[in-house]
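Undergrad: See the structures that follow.
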Structure 1
Amino acid sequence: MFATLTNFVLWCVASFGVAIEVLFMLLPLSLGLISHTDPQAGRALFWFFGHPLVYFWLLPAYTSWYAMLPKQANSRIFSDPLARVAFILLMIFSIPVGVHHMFTDPGVSAVMKGIQTVFTFVVAIPSLLTAFNVGAMLERAGRNRGAKGLFDWMWKQDWQNPVIAAQISAMILFITGGISGIMNASLTLNIALHNTSWIPAHFHQTLGGAVTLTFMGICYWLIPMIRGRGLYSANVALWQVHTWSIGMMIFGYTYGAAGLLGVPRRTDLGAAPYINELAVPYLNASVIGGVLLLISGILFFVNIFGTLFFSKAPLTEEAPIDTYVESKSPLWMEKWGLWLSIVAILCVIAWVPVFLELFDFTNGFQTPGYNPNGGIYKP
């Protein structure tokens, strides 16, 4: 419930940016009510919303790791208060970081880019807290299954359970994707990485890897629970999890390496004559990852539709809901007025100067809008 509420607050606050852009820029322009717009200001409004949107997808995956995976792994979360701190930090620092998507854009001062660089590094802290907290929970689960050594608890997890295998594999993908994200957050390193294939590699490993694979694992217990029958094939589910993990690792590594060699994103690479020859082997190898992901996606939908319509197996799993916690959370964590005030203050610090730099309050919008019927709108 706590995680869901933080995600709700994050969504509501972040939506102001895209709502202002749609209501006062995009819709009036498309309806012919105004003839000029400001793409740079529109980008700032979008990224006020766009980066928190990533966490809107990520937080449900975190919720599963914290609240459901412990019961599925026959363990308990290491620290409930630490989990709440992680969600509070994500709620507070996910919004004042969107300018790191605009590091190479003109119009935004180096000072504001530097401030949001700091905030972007801060938002990595709750992910590190999550790695520690969930990792400690998994170590407990492994030792409950007989692990004795320093690190063999990782191999003692219930890897034959596709729900558990999917979520642990998702965490591994998130580690690699998170490291690449820290590089994106650096104002200096971003110059070499911006708009290269490094960026889709990062997004694939974080959202396509960690988030999507966690959601797939959730489907493997939630769909049978809704349908009242067992999973169509646990073996197919395991093959799906492993092919997705391996395919995403290959794709993320090869596309990231190609990006370091200057391969651009959003480009018809097959027709581009300027691709660095050193990057060609990586681009060719990325096809292997893409094919594995395609196979994995087919296996997933075969299993889901099989569960919905053809499974004869009885439902044996219980809903992974456990309200027990080993420690009580301090009451100060429930001071939502305080957290909302901090969110508002940080938004003012991080975003108001950016909008003041970008908006021309004297002359208004200066860029003629595109008109599909006539090129550009006439002033």
Structure 2
Amino acid sequence: MSRKPKIFRIKYPIRLVIILGGISLIFCGHPTPILLNNGDQVCSWSQGGGGAERAGYAKTSVDGQPRILWKQTLESPLIVEPTTALGYIFVPTTKNKIAILSFDDGRSFGEVKFEGPISNPCSLLDSLIVVNEDGHRMVVYNWVTNNRIWQVELEGAYWEPLIYQKRVYWQDGTGIFHCYDLQEGKRVWAKKLEYNLISEAVASNSDLILAGTGPIIERLSAKDGNSLWRVNMEARSRNSPVIVGDTVLYCNIAGRIGALSMFDGSKIWESDAGPDIISPLATDGQGIYAGTNNGRLIKLNFDSGKIDWQLDIGSPVKAGATIFGDIVVFVSLNHKAYFVDKNDGTIKTEFETRGMLSARPIACSNRILIAGEDKNLYCFQVTEE
């Protein structure tokens, strides 16, 4: 029998009120309604890497200096990238919980407790949260109404599920790649792959890009799972591909970063960036950013793959970078976050925490959030200089 997630606990009794343009939660005894919508916050960090493309890029017109706005201490080290939706932050902890915090001030509003560890970012669509529960089961949960919507057995699949066009995609431990309707939990299609995924699926332009053992990168139709093209690679991908417009970016374990055409999989360019690259890629369509095991921060030219600049900080950079206006944010195992000018590679400012930083920063509106292994979630506000 499948186990259910434990009860969602919220700090005040609630009732649900639907309003035009969003959802409103009214806490009994609370002086004012709490609006569950973005309001002035232009947020789209709904799954790992920011969205279905996994690009690590937050569109914003705000450029300036980041300053610490608030800090919230949780009960365990934070090693997984948070996500945001409807003005709230969802933070996986090592206590088998997802903490729910206010985006405005970091105030705690509740938590969802599961039976197993949460080792991947949760994926979000409105009030629905999708969680890979330690490779055993995928749970779709309505965090507003405190309802488990549906769940399936994963049989040893550890990657983060992908939400795209109101569907959820994942591969189970038997090699079958599934597409389900997110709200109803009904299978749309399923396909037995000849390989196992080595990273999360990515999506754009109504299609999916998968990186698998073989090594292979393949494009599938998101509608029906039909294969549109497949490329046999020289080396296995290290992290998930990234999609920007008509380009698919990859980084393999041999240290080569390359670009493929989204149309037919043909190679546009490939560059030798060194085998010590360990972080996922980030791109804004102009530059490509990555961190290395020996402490290099690098930027490659998007069109040619040539290195534009590199910076040595002397400590491994495991997490993907996050691009925010003219800032690219790197975090390192040396406890520091680096806010770097993406154009010339100069450090605008750095911030030191009390623990290693191994989760990708997230960005929303004029804010950047960093999860630390010192149990703290840090929120920085970027203000015009």
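Undergrad: Computing distance in nm of label points 7 Å out along Cα→Cβ at positions 198 and 334 for each of 1, 2, which one ends up highest?
TA: That would be structure 1.
Undergrad: If helix-only ellipticity at 222 nm (-39500 (n - 2.57) for each DSSP H run of 4 or more, over all residues; to 500) is calculated from each of 1, 2, which structure is the one that comes out at 0?
TA: Going through each structure in turn, the value belongs to 2.
Undergrad: Consider the structures 1, 2: one of them gives 0.50 for FRET efficiency 1/(1 + (r/R0)^6) of positions 342 and 366 (r between Cβ atoms, R0 = 35 Å, to 0.05) as calculated from the coordinates. Say which.
TA: 1
Undergrad: Of the structures 1, 2, report the one carrying the highest value of distance in nm of label points 7 Å out along Cα→Cβ at positions 54 and 102.
TA: Checked 1, 2; max of distance in nm of label points 7 Å out along Cα→Cβ at positions 54 and 102 sits with 2.
Undergrad: For distance in nm of label points 7 Å out along Cα→Cβ at positions 110 and 134, the calculated result is 2.4, so let me know which of 1, 2 that is.
TA: 2
Undergrad: Using Rg and Dmax of the Cα atoms in Å, for residues 294-357 alone as the calculated read-out, with 23.9, 63 as its value, let me know the right label among 1, 2.
TA: 1
Undergrad: Which of the displayed structures (1, 2) returns the greatest value of relative contact order in percent (Cα under 8 Å, 6 or more apart) on calculation?
TA: 1
Undergrad: By the measure Rg/Rh (Cα atoms, Kirkwood Rh), tell me the structure among 1, 2 with the highest figure.
TA: Of structures 1, 2, the maximum of Rg/Rh (Cα atoms, Kirkwood Rh) occurs in 1.
Bear in mind that the values in this text are calculations on the coordinates, not laboratory data. The structure presented is a predicted model; accordingly, all values stated were derived computationally and were not measured. Cβ atoms are built from the backbone, for glycine too; each structure is taken alone.
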